[in-house]
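The structures come next, written out as structure tokens.
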Structure P
Amino acid sequence: MSGVGATAAWIAYARAAETLRTDRLFTDPLAVAFMERTNAELLAQLRASPTSRFDVLAVRTKYFDDYLAAALAAPAVRQVVLLAAGLDCRAFRLEWPAGTRLFELDLPEVLAEKELLVQECDFAPTSCGRHIVKADLTGDWPAALRAAGFDPDLPTAWLVEGLLYYLTAREADGVVRVLTRLSAAGSTLGLEHVNNDTYRAPWMQDWLAQMRTEGRAWKSGVAEPERWLAGHGWRAEVTEPVGVPGATGRQVPQTPSRDVPGVARTWLVTAHRTE
């Protein structure tokens, strides 16, 4: 995997690192298995000395685990779509209500790599029907999703995690616009994005330059996620990593209140369909 697809490996490393902690927020066996096969030396270092380096990603993962649990608590919601799923292990590590169908959508090369690992480790979904959807989000991904069995007439729990800032503002808006068209009444949306000040923060410049060099440039942000999503027909509740219960005692940015300008922020969003 290369370019944006390589971020799947990076996130898997972060989730493996969290799994090795005694105060872990979740357990991700697929991430550990992936790391054993791709970077055993780093895995051994993490076993010997757990790190806080990945705390933001761990808190983000826990936030969206809780979002999905809450979304599926509604009896009508039994359809889940993970956009840009990467090496996500939720199909194998979370408990799902009977009848849940979970769709993992990502680039063909990313999912091909993942399926080799799943088969090698003999992983099986815990309690959901798992469907693989090989598609590019800049193409006709709704057709691929429907072909895999997705029903747009049923309420859906969407998850868009670790994706939108790799897209231009127009592309990100397009993804939300399209998934909105596929969302029946009662659908929910879990979403992550950053604000525009992220691109102006001095301490972010080295990171942003590195991502550009590696072919994984960050390209967009949104100033007011509630207003943006309201324009698409969603009622959003927004927090930042510091506001997530699992963040207590973790090394996450201690951002001030939102009326303070010029602060780099990561938005963690839960939204409900209003139309």
Structure Q
Amino acid sequence: MSSLFIVFLGLLGLAVGSFLNVAVSRVPDGRSVVRPRSACPHCATPIAARDNIPVVSWLLLGRRCRACRAPIPARYPLLEALTAALFVAVALRFGRSETLPAALVFTAGLLALAACDAERFLLPRRLLHPTLGLTAACLLVAAAATGQWLRLGVTAACGVGAYAVFFALHWIRPAWLGFGDVRLAGLLGTGLGWLGPSYLVLALLAGSAAGLLVGVALMAAGRANRHTRLPFGLFLAAGAIAALLAGAPVVHWYDSLSDPCARPAIAYGGDDPYPCPHEGT
């Protein structure tokens, strides 16, 4: 993979991260992400093009609005930089494969949903449904290009299965899960099912463990109690991205416990990066 391609994905990530900031700020309030143009939330002064360069403008402006000098939240450059970094990581993980577009859309959508949940305890349908639809469409194109229709069927089954399990948990005890988490589970199943059911299970376990550890740490520090609300969608999104990028070694290790030559269902578009140590012996 060329360095130019990596740089392009990084720049694309910055641009997408800038758009995600707009979506996170407007979608929970039911506002359009297209109009009006971006403006300072304090003085309503439209933001000039020179002040709308991802990360760079925030630094050059000293973290303040040029017009009213009100502080600009750190979420803006952080989300832009994180999107760029993850786009590069996804490109390195999947290369120029048919899976790459779906992985990029899936990652961007999860970042926006995680930011919304962290700030407002919301997983807006107006973000979740487009992410699900675009991810599914990209995977449909990938299946058509590679002829992996069975794999697409597994993907659909994982999406429906994850949704059904979380729906049952929500029905049994609504206090455990909001319905936004139920919808998010369906998205996770769709985005990770293409790699294999094990990736979905890993994401759910990692996200749940992260949420539990954070909750315990906050209670130990006296900053939370058993009734304190935590953004569970944030932890599920983090677990999903971790599984997407770094889950292959874990899944391969687990599979090898029962089958020394097991292969994880990974979409590198070619060579298996985890060759069987028993081959050729």
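Assign the value 13.3, calculated as Kirkwood radius over Cα pairs in Å, for residues 72-159 alone, to the correct structure from P, Q.
On the way: P: 13.3; Q: 14.2.
Working through the options, I get structure P.
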Checklist outcome for this item: The value 13.2, 41 for Rg and Dmax of the Cα atoms in Å, for residues 168-239 alone, derived from one of P, Q, belongs to structure Q
Checklist entry - Hey, distance in nm of label points 7 Å out along Cα→Cβ at positions 64 and 136 derived from one of P, Q reads 2.2; which structure? => result P
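Which structure, out of P, Q, was helix-only ellipticity at 222 nm (-39500 (n - 2.57) for each DSSP H run of 4 or more, over all residues; to 500) derived from, given a value of -11000?
On the way: P: -11000; Q: -22500.
Only structure P yields this read-out.
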Checklist outcome for this item: Re mean count of other Cβ atoms within 10 Å over residues 56-63: value 22.8 computed from one entry in P, Q; matching entry is structure P
Item to check | With distance in nm of label points 7 Å out along Cα→Cβ at positions 176 and 256 derived as 2.6, matching label from P, Q | outcome: P
Checklist outcome for this item: distance in nm of label points 7 Å out along Cα→Cβ at positions 16 and 200: greatest across P, Q for structure P
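Out of P, Q, which has the highest value for mean count of other Cβ atoms within 10 Å over residues 32-39?
Values: P: 18.2; Q: 10.6.
Result for mean count of other Cβ atoms within 10 Å over residues 32-39 over P, Q: largest is P.
Taking percent of Cα pairs over 36 Å apart for each of P, Q, which is largest?
Across P, Q, percent of Cα pairs over 36 Å apart peaks for Q.
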Checklist outcome for this item: Calculated from one of P, Q, FRET efficiency 1/(1 + (r/R0)^6) of positions 184 and 208 (r between Cβ atoms, R0 = 41 Å, to 0.05) reads 1.00, and the structure in question is Q
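Values quoted throughout were computed directly from the atomic coordinates according to the rules given, and no laboratory measurement underlies them. Being a predicted model, the structure only gives us computed values, none of them experimental. Cβ atoms are built from the backbone, for glycine too; each structure is taken alone.
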